[in-house]
Structure 1
Amino acid sequence: MAQEPLLAKVFYKFSHVKDTANPKYPYNENMVLLLGKNTSEYKSFDKMYYDSLLMEQIKTGKITGPGKKTSNSEFFLYFSSKSAMESEAILKQYLFPIEYPNFHWKILPDKMSLAGLTCQKAIGNWKGRTYEAWFCPSLPFNTGPWKLCGLPGLILKARDLKNQVIFEFGGFQKYTGTLVVELPAKAIKVTKSEYDKLNEAFLDNPTAFIKSSMPQIADIKISTPYVRKPPINNPIELEK
């Protein structure tokens, strides 16, 4: 879990049909994959952008309001040790170990070019979905967007066969600066089950959760009664 020098950044356009009753309106987000030699970190590029924009607004005192809704999830894969971590935020940032993905890939002879990079096709299964992935053998990173990993080359493009989860390649940049790929130092370490309980408590009653987590806040007023939204009917992982 040690930090590693950042070697490259990969950009993806992520699309997910969260509600099968409205397939024409998928959730879309720009994501970034940070690559070390044996480590990768996948997170929202949109969140990075809007966070930096908000910081600039705070400095100038001209806050125009929140940007678009983005994901708080971050995924860390460690190829050598076959281990994985996830970071999530509910007022505070939490960090917990997760199952390392095993996609059981079948590499096929089909090839295509993406931005001048020769890619090869593979088919793999994970958590109830079958994915078609295109990986680049000349980029020797054993990973890809989200939890996609385990091929002899960087995964540049992928989709599940129902076209409900799609990762489109947005660009590859080599990096020669001083940044590193590392776990968030200030995140609170918990187990996955502990995080799930915290998340359930927040979704059940956000006001009570905020008061218990931040007792310095004397009172919280909401204009309309809180009603918990039903869970999405089409998560990325269809199986536990």
Structure 2
Amino acid sequence: MPKIDKAVLLAAGRGTRMRELTADLPKPMIKVRGKPILLHIIEGLQTAGIKNFLIIVGYHGETVREYFGDGTCFGLQFNYATQTIQDGTGRVVELARDFAANSPFILNYGDILVDPANYKRIVDLADDVEAIISVKRGEDLSKGGAVFLNDQMDLVDLREKSKPGESTSEWYNAGLYAFLPSIFEFTAKLQPSPRGEYELTDAIRDLAQSGKKVKALELIGEWADVRDPEILARLNRL
């Protein structure tokens, strides 16, 4: 995979589980340890050499635009796209097609915090890989995607939000990815899932099952899905 210098950040959601905390701002703008989640992510990606960002906004998108602007004051370049209908992560990635053009890119959910060392690891992976999916052990698979891997850490299958006790995988989809533009072939063909959404995870599974190599990267260090006020409070206590 060529050197990556572009990143797509998903910051369109309200985060209803945050209740009144997101009454006036999108979840990625909630502060963890004194600064917005999105700023933690951008600073981490910047340390890995990413300079060109597409931030996908929706709910209270003006808050994100006003805070980050065009990126000049960060020494970066920020572009924006708006998700007008919240119909799934697969449709959101379609909004990045022109931005990515023929280049590989990182994709990060705007409410996922990782140890910044992981960004350097994900931008430098092998030439024969079409996509990289980050994984963690020991997470509740009913809260996200169960990732099925072979002994070489190649993706075999990916299932969204299994019922408790239903999945036999030990790997959890950790919300940080690297893609070649080939992912757009598969997001374009998506059909709504049983939840009625266009799931990025379905496109990644289809990519892997088409014979392309999708590698898993086990994240190191601290990781958090800032999904509810309890997790937010724990992060701010640490």
Structure 3
Amino acid sequence: MSDLAVLRAEADSLEPAELGEAEALRVGQLVVAIGNPHGFEGSVTAGVVSALGRTLAAGGRNGRRLIDNLIQTDAALNPGNSGGALVNGRGEVVGVNTAVAGVGLGLAIPINAPTRAIIGALMREGRVRRAWLGIAGGARPLPPAVRERVGAQRGVEVLEVMDGSPAHRARLCPEDLIISADGVPVAEVADLQRLLVGDRIGQRLTLRVVRAGELREVELIPHELEG
């Protein structure tokens, strides 16, 4: 969700949009996408939240990277919608349109605590530093036997590991279930993202994972995420 920018506008009588909370969204909820598709200024399309927690592969200076925890919508998005608002029924901005992955498949960065922190850092310092593990993941229920042992209901399943990434070097594997990071419980992708702040770059991080029904600890050193 670091695919964000902040622009300064010199104008009078601007009324700021009210930011909502993407964590409150539910699949099937109505949303509206605003933007300038193909140069048609101020266009609006309506649809629903099709899915939550999607992952998008994007290119960067250091090759392919992954943007996690995106909102999927069937509101029509086209080139020119990127950077526009995804709005809920109360007129609150709950996402920032970022990509078109196919017909009827648009993706937006959620407005939540990590996003607000990124925007704040961009406004104060002009940049944001984020730690990077190199995985794509999604929230999954834990197996019943594991729930009893660890006292948690959910974890983040590793769906993909990027070649050459910190996770790859630490031999993290697809289907591993991450349940904590340095002792902090991880039940959703957003829980993991909140931990990957700039101070984590270059510092050892211990993940507690479930692999083939067994509890393991995996140590890795996050790198800095570069666009």
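Each value in this text was obtained by applying a stated rule to the coordinates, not by laboratory testing. Here the structure is a predicted model, which means the values were calculated and not measured.
Quick check: 17, 51, 28, 3 is what I get for P(r) over Cα pairs in 10 Å bins from 0, in percent, for residues 24-119 alone, calculated from one of 1, 2, 3. Which structure matches? Provide the component values of the computation, followed by the final result.
On the way: 1: 12, 29, 35, 18, 6, 1; 2: 15, 50, 33, 2; 3: 17, 51, 28, 3.
Computing P(r) over Cα pairs in 10 Å bins from 0, in percent, for residues 24-119 alone on every structure in 1, 2, 3 gives 17, 51, 28, 3 only for 3.
Here P(r) over Cα pairs in 5 Å bins from 0, in percent, for residues 96-151 alone was calculated and came to 4, 11, 22, 24, 23, 12, 4, 0; which of the structures 1, 2, 3 was it taken from? Numbers along the way, then the final one.
Numbers: 1: 4, 18, 29, 25, 13, 6, 3, 1; 2: 4, 11, 22, 24, 23, 12, 4, 0; 3: 4, 12, 11, 17, 17, 14, 12, 9, 4, 1.
Only structure 2 yields this read-out.
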